[in-house]
Structure I
C-alpha cells in the first residue's frame, strides 16, 4: 500500500504538552526496552566516519529517542560523539534526563528547532530517529534539501516499517503505555487521571501509533524522493536493517559526502 499522510495529534501546535510529553517519554522508554537502537549504531558510525565528523545534531528528538544508546555503542567502537538533542516541541525534562545520563555525550538545545531551518551554530551529522514520518512530502524534501544547502550529511532511521508485525505491536501500544507508566522518568502525576479515569492519553497513543505506521516512508518512496532533489554534494544510501530474529526491519536513508575525506 502507498504511504498515507494522516494527522498525528502530537504534530498539532495546540495539542497539550502534558499529553505530548507522555507520548514522547513512552517512545523513549520503548526504545530503551527493545534495544533495537544498538542495531542502528553501525550505520551511524559509518556515516560519521565517512563524513569525518564527531558531532551530531538529533532533530525531532522527542524524548531523546535512541541517541543515548547509539552514543554508548559508538564509544565501544572507539568513536566518542558529541550530540545535540533538539525538537520543534522539545520535551525538556525528558531530554535533560537523557542528556544527564549520557556522561557528557549529549546536550540539549532548549530553543525550538525546525528540522528544515536549522540554526547555523548546530553543525554535524543530522540525525532523525523515528521522526521522518512526521513530515509530509514537501517538508520531507525540504529537510533533505536543507542538509544539502548547508553542506551537512544526514542520516534518517525509522525502526517501525510498514510490515504486519510492527502494526500488531503498535495496536498494543496503549496497553504497553499503561503497564510501563510507573517506569517513566521524570514521572508526572498529572498523567494518571488522563490514563485511568478518562483514558485520553492511551487513546491518543493508539491513534498516533497507527497513523505513524501509515506514514512510514518505504525504501522505494525514499528513492523517489531523493531522485527529485538537487543534491550534487551528497550520495544516497537507502535500505533496510534487520531487527533481530523477528520478521521486521528498520528503514534508513543516509546522505554522504561523495568521497571520504583524505
Structure II
C-alpha cells in the first residue's frame, strides 16, 4: 500500500488523468496483476499471441501504434520493437514499470494521449452544459501515414468507464442516457480504428459475468453496451477476479474477443 501511494504521488501524468481516476486505476491494475498472475496468465498470453498474428499480416513494418499499452502485460514489446522501425505506446498513464521496459528499446516511444478526445477538456465540456451527447470523433495519430499496425489492447470496453462515472456524479446523467453515452464512446473508437490505413488489431472484453462458488454464471453484463463488433473473432475467458478477490461468494470472469485485423483497407 505504501509503495502504491508513493507511485501515485510521484508518477508524472496529465492533471486530468489524476483527477478523473486513470492514475489510481493504473496503479490498482498493477497491484491486482501481481496478486493474480496465475489467473491472468492465459488471457495475457492469448492477447500477445493475437498481436503476433496481427504482425504477420503487415506487409510494411514502419510504425506500430499500441493504444492502451498500460503496463505492457499483454503486449509483446520485444517482438514489436524487433519487427518495426518504430513503436509508439499510447496511454494516459505510463507507470514506472512500463517506462523501464520501454527504455530498453531505442525505437520505442511513449505518448500520453487521450484517445477518446474528451478527457483533456472534460471540465469545460461539463461546465458548458454538455450531457455526453454527441461524443467527439477521435483524430489523434490519423495524420501519420507511416503507421502500418494499430493495436487496441483490452481498451475498448474501458474507454467510457471514467467519463461516465464523472458525468453521473456531476450531471446526474443515469439510466438509458448514460448507457447511450457509453455505447457512443465505444462506437466512436471503432470508427476511429477503421480510419487508419493499416492492419488494425482489436482485443476487447465483450461480457462481464459473476460466477457463484460452483462456477455457475449468476449475472451477465454486456461490456460494450450493445455496440456492434465485426464478427465473433477469436474468443476466450479472462478470470479477472477469482473467488475471494472481490467477494467471498462470487468470482468475476470476462469474455474476450480478439481480431487480427478489422481494417477496411
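No lab work stands behind these numbers, since they all come straight from the coordinates. Please read all numbers here as calculations on a predicted model, not as lab measurements. Cβ atoms are built from the backbone, for glycine too; each structure is taken alone.
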The value 11.5 for Kirkwood radius over Cα pairs in Å, for residues 53-108 alone, derived from one of I, II, belongs to structure II
Calculated from one of I, II, distance in nm of label points 7 Å out along Cα→Cβ at positions 61 and 253 reads 2.3, and the structure in question is I
Structures I, II compared on distance in nm of label points 7 Å out along Cα→Cβ at positions 13 and 245: the greatest is I
Re Cα extents along the principal axes in Å: value 48, 47, 43 computed from one entry in I, II; matching entry is structure II
Across I, II, distance in nm of label points 7 Å out along Cα→Cβ at positions 29 and 221 reaches its greatest value in structure I
Taking FRET efficiency 1/(1 + (r/R0)^6) of positions 101 and 181 (r between Cβ atoms, R0 = 41 Å, to 0.05) for each of I, II, the highest value is that of structure I
Computing semi-axes √(5λ) of the Cα gyration tensor in Å, for residues 5-116 alone for each of I, II, the value 24, 18, 12 comes from structure II
Comparing relative contact order in percent (Cα under 8 Å, 6 or more apart) across structures I, II, the largest value goes to I
